[in-house]
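These are the structures, in structure tokens.
Laboratory data are not the source of any read-out in this text; all were calculated from the coordinates shown. The model shown is predicted, which means the values in this text are computed figures rather than measured ones. Cβ atoms are built from the backbone, for glycine too; each structure is taken alone.
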Structure I
């Protein structure tokens, strides 16, 4: 049976187009080159171009338009307002980003930058999740995939970082909580990089459960340790799953089976959100996943949403920098959201991430058990 899938996209997000080095900050350039050499040792720094480029979105959109998936409805997002952004970001920070509209420049030494169309793109990216949740909350659909840039999960409340201006998923989660009356929202961030910004925004908030699987520190941004479980009332509501580089599809399935699903059943969320990075794909050179793994976990998350929260599931694009990997992975995810049966799962002979997923499950078992008592 085909399920309706809302696809949120606006071509104006292509107007975010930072590129090149920053001649005004040579020390930043040195730091960026060192970071690139560490993560991508075979890169040619002489021909380096900014990886967060417009082609990331056009690769996905072109594939979905050339091979339409039954059940897809294309939707235009409404840009996020200052009030909506300020539920997750400091008002002074929002005002600063808005003041950069039409300008170019770097905001951080990790190559986070703006071009003249970036602020419009950032408002649309943050507004996409809000638009999707409002339609889903009204009962008009159950699934949504937001094709957005700039990404969001590295941005805390008060600064730009890691290619991110506004924390798109955090803005959506806060809107669900504070404007639409959802009491419990769950986030799974499966991007290759730890979502340090999302963690910081919700670290003391027991109404938002965050599971974050990622390449373990010191991999960028160097956070996301097992012991980072929340603070104050939020202790036990942040479950990090650090994994070794090179992990494949089986590891992410194990993260779902051993951490995500048990935590969700304990927490009883009313809405599921996924920070959907595709940079664990083998074509991005660090990990060994492919589109069959993303389809498999999307199918499992869809079933979990049906079980726990009337099917309410919103996915928002984060990282992923190889055009083919993005197109193949996003297409497989949309098919899974629409209810197409998932085929064979490609697995490594030995997946280095499976043991780490089990270790994280054992570490978080007490938090999940405590959560179940609180929710019952």
Structure II
């Protein structure tokens, strides 16, 4: 990090609550007491646009149900609309089950926040996450009745707005990748080249079980995908995908991250297979490419040997510092942070409940 003092906020959503960690050097961390104890937190978001910080938590109470809460004071107090910010209309015949993704839009669209939910649906807020409106283009899509549920449920778990135009990409389990070129008014599947070996037709138009997408920071037409057995990249906004799994110890996993400022850099955390969801050989490592997936380098410095817990799709992130920090948490409740773009790691927390979601950002003092 630069000599100027700054604070990094790390939000850790777990099976039994939310923890917040702060650091000024990304090496020594202060961990909060748990918030929303005994609630699942499958999604968190940090919005620092406009020089302020709004923290989002996608909460799941087994008594009260799911909701999105937000905080403007780094988690000291929280606000939640009395009737919830995400509600299906009676004629939709559906009820919100989980909020899987909370994604602030680009700097040039202040106030716009996206949410990906279960059942498979995408929601848009234009008031900084106070209220959300259902995206009808995706909800009324003729393919919707054929989308299935992944092992964790039927979820729109990735929403990627382009910073340069009205393009949106959504990834869902299980439906695959869909793209909108008109801000969400209409959607088309974009899965050519992504294998679905588990289906009768291994190369369907849609139905792939994509686990996570990430967009290149410099070239918005380049995206990376971690699939159910398969790691892919596209340079044409998803019109075609090519495998970039060569050089990895396994092509299964859930994590896909991209560098916040540099093109062609991405990170994955491989797992052995869908039947053995552990790091290959119990060797936990973060794998990085700097050339768009042509080659990969493994990093395990500071990580434990003999680790048999998986890392879930939103339990990993990068911050937005010039030298990017890389973060992830395991289903065994350990959270790790790297201040050098994933080359070395330090443990931030241990013995937490299952880590479901992790987000980090440099926040205004």
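Set I, II, criterion distance in nm of label points 7 Å out along Cα→Cβ at positions 57 and 169: the highest-scoring structure is II.
Computing FRET efficiency 1/(1 + (r/R0)^6) of positions 73 and 321 (r between Cβ atoms, R0 = 25 Å, to 0.05) across structures I, II gives 0.35 for structure I.
Assign the value 0.90, calculated as FRET efficiency 1/(1 + (r/R0)^6) of positions 9 and 273 (r between Cβ atoms, R0 = 25 Å, to 0.05), to the correct structure from I, II.
Attributed to the structure labelled I.
One of I, II was used to compute helix-only ellipticity at 222 nm (-39500 (n - 2.57) for each DSSP H run of 4 or more, over all residues; to 500), and the result was 0. Which label is that? Numbers along the way, then the final one.
Values: I: -12000; II: 0.
Working through the options, I get structure II.
Who wins on relative contact order in percent (Cα under 8 Å, 6 or more apart) among I, II, i.e. which is largest? Top value of relative contact order in percent (Cα under 8 Å, 6 or more apart) goes to structure I. Thinking of I, II, which structure, once mean count of other Cβ atoms within 10 Å over residues 121-128 is computed, gives back 29.1? Value 29.1 for mean count of other Cβ atoms within 10 Å over residues 121-128 corresponds to I out of I, II.
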